[in-house]
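Each structure below appears as structure tokens.
We did not get these values from a lab; they are worked out from the coordinates using the rules stated. Not measured: the values here are computed from a predicted model. Cβ atoms are built from the backbone, for glycine too; each structure is taken alone.
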Structure I
Amino acid sequence: MTIPKLRTGAQEDRGRRGGFTLLELITVVAIISITAAWAVPSFRQMQSDSNLRSVAREAANAFQFARNQAIMNETVHIVYLGMGAGTDACGNPLVDGAGNPVPIGILNDGAPGTALQNCCIDAGEVFTTEPATPGVFWGTSFAGGAHPEDTGLGDYTTGSSFADQFGAQTRWVGFRPDGVPVGFTGACVQGQTGSGKGGVYVTNGPPFTNRDYAVLLTPLGGTKVFSFDRAAGAWTD
């Protein structure tokens, strides 16, 4: 006959603590759900802000790339912006090789005075593009005015303060072989030194609207990136 072993009170307590009660499981699940509900929007906001910052840097890099290439190759380079109609000066759409619309395109328009140097995207010309970033839009959400250093003649609320030498709004800026940015008309009439001043403005959209960025191009081709400080109500480096 086998005599069963008796369990002490301490042993029984340890046995009960070996698992979780239904109430404990429900409590843990509730805590995880609450934490996730708070963390996911915060993560998405951070991701949206990061995407916006990257686009601002891409715009600055596009200006610098176009300027450097113009100097190196002694050609005219044009940065086209895909806002509004999303076309070049001749109405050609700003698209990548797969036909997708792009926010920024850089055109090697050839040497000054040549047949293809017409401010249009012609067959055989090198056209470099930047892909679109979801949740990033032209313009501003919080800034009540353009950056104080922006001396462009265009309407910044459209996303660009670039204009031609006569003050008409444009979606582009050209770089001469000496690296100086200049404005030009839709008929490719080029302005003088200083006519290429201006900048672009980008913001992130709902539901994660949180920041504005300005990317300015100086009259001689330098670039500066600024963000809008909502608390201070001013543009900052």
Structure II
Amino acid sequence: MIRVAAVGDVHLGPDLAGRHRAGLEDITAHADVLLLAGDLTRHGTVDEARIVADEYRDLPVPVVAVLGNHDYHDNAAPAVTDVLRQAGLVVLEGDSVVFDLGPGRLGVAGVKGFGLGFAGRCASDFGEPEMKDFTRTGRRSGELMAQALAEVAGQSPDVTVALTHYAPVDETLVGEPPEIWPFLGNFLLGQAIDEAGADLAVHGHAHAGSEKGSTQGGVRVRNVAHPVIRSAYAVYALPVS
């Protein structure tokens, strides 16, 4: 079994420095890797990124992250990414990483994602330029997920996890107002996961959503937003074939 720990939406700022670190002290007893599903900062500032870096640096397991919408708010996403990478975190956006862990080889394909909605009730590439931009960005995020999964498949891992901030299915959004679902998830992310294949998909973003869902193809989807799991991380055990 490969034990995957995951959490998102920790929204760290000066008042929360060290809050999650205390819950990571014995992580090797429970997990082989830690995935961070975006919204690591509150406003996307470099100073907040440094707090995140201190929280997750030098852990005894690999740490892989994608950014979330909050991490883009200050228009400093490249600098935020650099700070995290300098602390040893792997930050993905349309790409992947493979780890040779004790139980087997784990591949992680990551992308922040973007809103769009779900089949039959999603935004369309029609009308005002602003709507076209929204729709095309959502569609591009699905393409990036497919690209990342194809890349990881070429490295033949034993287990593959899709890591996003936005939800790939609507099932894990239950609890959020339906009116905002198009801004919380994107069916093309789930479609890419089904077409390429994965053993697990984890995401954040939906603070009032539900933890458990699945894609149409049966891939397990878990909402690991901190307000949902209410712990430093949740752990999912994946069998190695």
Structure III
Amino acid sequence: MIKKISEYLTMIIDKLYSDKSTEKLKNKVLHTILKNELTAKPKENEQEILFGCGCFWGAEKGFWRLPGVITTAVGYAGGEKENPNYREVCSGLTGHTEVVRVVWNNNEIDLSDLLKLFWECHDPTQGNRQGNDSGSQYRSAIYTTSKDQLIKAIESKKSYQKDLQNNGFGKITTEIQNDIKFYFAENYHQQYLAKPGSRPYCSAMPTKVIFNDFNGANFKLNKKIWSNYNWDISHCILRGENTPIESNL
């Protein structure tokens, strides 16, 4: 019975989405804005991490604008099926969540800065939902690539939980795991909001609670950088420029 239901849902989703969803990410695809290769492995002074904060279109734009970010890409992680496509992930049956892969330069920006944007850009207390988007594929998640990152992610969660509770929010539902496999999403999803004809969309619902500090934090960005993100404005990410924020602010 379960197998038949799964097949039926897949058939329906196939009809809802175009054939583009079966495309595979080609080698040596350049970032639409940053012009760096999407699939390149981090260099000696670089690190990578995966963030799930609702629909990955808006989330990716938020991260590619930060100074010191080398490249970003959207994809799927945290599930069971290998090489899932968009239709399958949308069914909610593969267990994956939509994530953004962020690669950054350690000399210019710290994981602390990335965690600040992560916690502030969405509501991490909504479980399998973010705004109008409902389903396990929209759950909040941090998938680290080292034990040091894992420790910092956990410490940041502890700190932000206190701030959220003081502002009337419930328990953080963010999934935090280390060494989770990432699958690149199809080409047309990459830097979607920067492409001509894209549909401006972002489901994130920021709590407007500022993320300040945590045990082990090492913020590197100038505080003025954050003035480019105004969570009081509805769908702030959509209204901002596509270009990276100047680091000399």
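Given structures I, II, III, which gives the highest value for relative contact order in percent (Cα under 8 Å, 6 or more apart)? Working shown, then result.
Details: I: 19; II: 23; III: 26.
Once relative contact order in percent (Cα under 8 Å, 6 or more apart) is worked out for each structure, III has the highest.
Out of I, II, III, choose the structure whose coordinates give mean count of other Cβ atoms within 10 Å over residues 71-78 equal to 19.6 when calculated. All intermediate terms of the calculation are to be shown ahead of the outcome.
Working: I: 19.6; II: 16.6; III: 24.5.
Among I, II, III, the structure yielding 19.6 for mean count of other Cβ atoms within 10 Å over residues 71-78 is I.
Taking mean projected area of the Cα convex hull in nm² as the quantity of interest, name the structure among I, II, III where it is greatest.
On the way: I: 22.8; II: 12.1; III: 13.4.
When mean projected area of the Cα convex hull in nm² is calculated for I, II, III, structure I comes out on top.
With distance in nm of label points 7 Å out along Cα→Cβ at positions 183 and 207 coming out at 4.2, pick the structure among I, II, III it was computed from.
Working: I: 4.2; II: 1.3; III: 3.1.
Among I, II, III, the structure yielding 4.2 for distance in nm of label points 7 Å out along Cα→Cβ at positions 183 and 207 is I.
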